[in-house]
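Student: Take a look at the structures below.
Each value in this text was obtained by applying a stated rule to the coordinates, not by laboratory testing. All figures in this text were calculated on a predicted structure; none of them were measured in a lab. Cβ atoms are built from the backbone, for glycine too; each structure is taken alone.
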Structure I
Amino acid sequence: MIGQHDTLGSTGGAHFAFTDRWGGVSAAPYERLNLGGAVGDDPAAVRANRTAAAQSLGLDAARVVWMNQVHGRDVAVVEGPWESDEIPAVDAVVTTRRGLALAVLTADCVPVLLADPVAGVAAAAHAGRPGMVAGVVPAVVEAMVARGAEPSRITARTGPAVCGRCYEVPEDMRAQVAEAVPESWSETSWGTPAVDVTAGVHAQLAALGVEHRHPSEICTVESADHFSYRRDRTTGRLAGYVWLGAS
């Protein structure tokens, strides 16, 4: 179920994966591998898609931790899946449990997957423009370090997201964002103000001492193989997964 356009890799016992939109059962406009449960899709289709995606990665769908993402900077430390349907409103999760997969949903925002296999710490974060400015990336790295991770050992992978050539914003918004994260300043391919969230996230990671950084080259707006809220409005959600294998 993880399509040919996805990034899938492992580093020292840490595993990373990003989905594209194909291989699932959702009908239009969510076709086909929609993994988002709060976008209007048939819940049964979403459950089937999540099960199929997990199985394709060798994971138990019941052991994948999802978030109620709200464009903030709050981080939850997890030891297993949530015990009820009340998933907390957070934009990052951290675990020290090997084999427990963490997932992040996006459709233009930047999915951030991080792992320090030596310390046995993994994390996933949702970094849209507001979350990047709020500091979700420093917050999640801080939470990893508090559990023994070393920034120089952390591998960070960011997935498909809207690129700085396509993310048009008003001039005052670009100025506000660039004041917080200067590296996010950008211009569209047609010459108007823009924000490059991926560049901003990687600049934040670099400033935190995270040396092993791997950005995706896929722009969700430009790629027909990926969901894009900015392009389509009513659409599905992609997922990024990170987990640690057995030591």
Structure II
Amino acid sequence: MTSLIGRTRARGVETLSLDSPDTRNALSRALVAELADALKQCGEDPGVRAVVLTHTGTTFSAGADLRDPPDPDAFVGLLRQIVELSTPVVARVTGHVRAGGLGLLAACDITAASTGSSFAFTEVRIGVAPAVISLPLLPRTDPRSLSRYYLTGERFDAPEAVRIGLLTTAGDDVDAVLAPVLDGLRRSAPQGLAETKRLLTARVLETFDRDAAHLTALSARLFSSPQAREGMTAFLERRDPSWAL
């Protein structure tokens, strides 16, 4: 079976690449499971000082694989795993991010993108809601801006993503932007990194504890609804859904 996650290491930084460009790195059951396993191995390896989460192809992730969507509980588990990992997780984006892919970004500790990247919460366009991904997004992102982008599905660019708190930083050369970040992580003590991350993620984990069960159930209910079936069918058939005016 072809691996969906590429792995390389350089000076204590493990790079995990979403490597299913033919599906625009859509979050399938297999990809979610393989990424969770890779993160677990990184967390257990004392030689890993930081994890970089990136991608092959022009899309970081198009969101849930509509032909083989991940189990909501498994996706919640993956997001929580990123938040709880004692090792810092840094997202590196050089393309487009949609829907569930934005949940991955929000779960990461530091996020950087090239200025040509674009972002959109497309859930409303297919009849569902950004339910599960709200667990890391709502505590970390500007609420008034989320109201606009959640409700309209509009695309926005990297500078706007920085302004609303989705991204930490952006630049023409994302690797140049990340160089001092990774250098700082390499110079930091593992204990210091782990305990500092624990301080920073406490409020996010409170949201998981309080809302995960409700939002998982909401996601499952919406994805099985008639409107979602019409929305997903329209998307796959490259046509407007029945409600579009």
Structure III
Amino acid sequence: MIKNKRTTNGYEDWVDAFTTERARREALGDPDWARGARLPAAVIRSVQRFQVGEDGDGAQLRAKARRAGDPVYTEAVALFVAEEQNHARLLARLLAAAGAPTLAGHWTDTAFVRLRRLLGLRMELLVLMVAEAVALPYYRALRDGSPDPLTAEVAARVLADEQRHVPFHCRRLRESLAPFPALARRAATLAWQALLTGAALVVAHDHGPALRTLGLRRTAFVRAVLRDSRAMAAAMDGRAPLPDH
């Protein structure tokens, strides 16, 4: 629930939402890292790869948001990037609690970054939404399938943020696609779903041992990604209302 929501059609409500969440997070404080974490080797390798994906300064996204000419949206994007950086920090601390290092990089993250930088803000957000759609069932599995309390707590925190990010990006993409005819909008979201299907298959293969350890079969993971994507696509191309934030 957003408190003190301003009556405006701009992104002030999202700035308020991100700012409120930042204050709540600061008041809550970090998990108790001192209790340590017990993670199977497959889950450690998986978390290491996701940590790389969450890391980054978001410079390209913030620059494209500035060029779009909406300073309030740009401020909201900066707050979103800060949340993603906090995810990277939380996952790094979780790995440290398990006695594991972070990775300098991974090929899947490199591929996503290169794809995002190909064109303008719309392409950046569409590729970013692929990552968000993949992240939702992954962090649900990490939260619900890990017997380690610290891991479950970190996953729950990250998942809650990712669930809020989806309507934020859906709104901007809906606005970006709005000038096009309905058929063109639907073609764009179908292409996005095709890209997402490929990404889900790659992640399912790459993280299969960890998913299995967490109680989620590869096929179930892919189905969960595609199920979530249908509502996202409909919100982006205007066939359904925007999800609540």
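Student: Ranked by distance in nm of label points 7 Å out along Cα→Cβ at positions 177 and 217, which of I, II, III sits at the highest value?
Tutor: Top value of distance in nm of label points 7 Å out along Cα→Cβ at positions 177 and 217 goes to structure II.
Student: Computing helix-only ellipticity at 222 nm (-39500 (n - 2.57) for each DSSP H run of 4 or more, over all residues; to 500) gives -25000 for which of I, II, III?
Tutor: This value belongs to structure III.
Student: Using relative contact order in percent (Cα under 8 Å, 6 or more apart) for the comparison, can you identify which of I, II, III gives the largest number?
Tutor: That would be structure I.
Student: Check the numbers for Kirkwood radius over Cα pairs in Å, for residues 17-88 alone across I, II, III and tell me which is largest.
Tutor: III
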